[in-house]
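Structures follow.
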Structure 1
Amino acid sequence: MIVTVFRSRLMPDVREEYVALVDRMVELAATIPGYISHKGFFAEDGERVTIVEFESEEAQRVWRMHPEHRVAQRKAKEIYYESHSVQVCQVIREARFKREPAP
C-alpha cells in the first residue's frame, strides 16, 4: 500500500472555496483503480493534513498525473496555499483492531 501524507496551510479567506475543490478531487480520486481511501483534517493551528491510500505506486502515480488533478494542483499553488508538503510512503507494517459490539 502507498500512503500519501499531504500537509498544507491555506491563504486567508479561501477555506470554503478550497474545500469545494477538495470535494471534487476526492470524488475524482475514488474513480482511480487502486484507490483505497482519503481523509482530511484541519488542525487547531490551521494546518490541514490529508492522508490518501492507494493499493500501489502505479495507482498513486495515475492519480498524481490525472489531468484534472494537475490543474487543481496548479490552482492550489497559485491561489490557495501559503505552504504545502507531500510525503509518499510505502507501508511496511500494519496492525488493526476493531472492538466487536457487546452482545
Structure 2
Amino acid sequence: MCLGIPGCIVSIDDAEDLLATVDVSGVRRQINISCVVDDAHPVDSCVGDWVLVHVGFAMSRINEAEAAETLRLLQELGDLQAELENMQARTDVAAEEQGE
C-alpha cells in the first residue's frame, strides 16, 4: 500500500532545485516540492503549507484540518509509525552516505 503522509513545509532548502524540508509528526526530511509550485503559489510562499508526501515528493496541498484528520486516522491504523520509521531509516542512510 502506498501512503501520502501529511507534512508541514518548514523551510525552503534550495529554491532553484525546488527542495524543502517537511515536518511529519516531528520527523524532518528534505522533499521535492515541484508538484505544488506554480505561478499562483511560488516557492517562497510554501513555508507553512501542509502537503501530502509520497516517496520524497509533495504531491498536493491540503489544509491543516485535513492533515490533522488524516494523521489521526493513520495513527489509529498503525501505519504512521511504520512509515515514520521507514522515513527515519532512509534519512539516516542518506546522512551516512553524505558523511554526516
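Coordinate-derived values only; no laboratory data. Because the structure is predicted, anything quoted here is derived from the model rather than measured. Cβ atoms are built from the backbone, for glycine too; each structure is taken alone.
Identify the structure, out of 1, 2, from whose coordinates Rg and Dmax of the Cα atoms in Å was calculated to give 15.2, 54. Of the structures listed, the value fits 1.
Looking just at relative contact order in percent (Cα under 8 Å, 6 or more apart), which of the labels 1, 2 belongs to the structure with the highest value?
On the way: 1: 45; 2: 25.
Going through 1, 2 one by one, relative contact order in percent (Cα under 8 Å, 6 or more apart) peaks for structure 1.
Once FRET efficiency 1/(1 + (r/R0)^6) of positions 53 and 77 (r between Cβ atoms, R0 = 25 Å, to 0.05) is evaluated on every structure in 1, 2, the highest one turns out to be 2.
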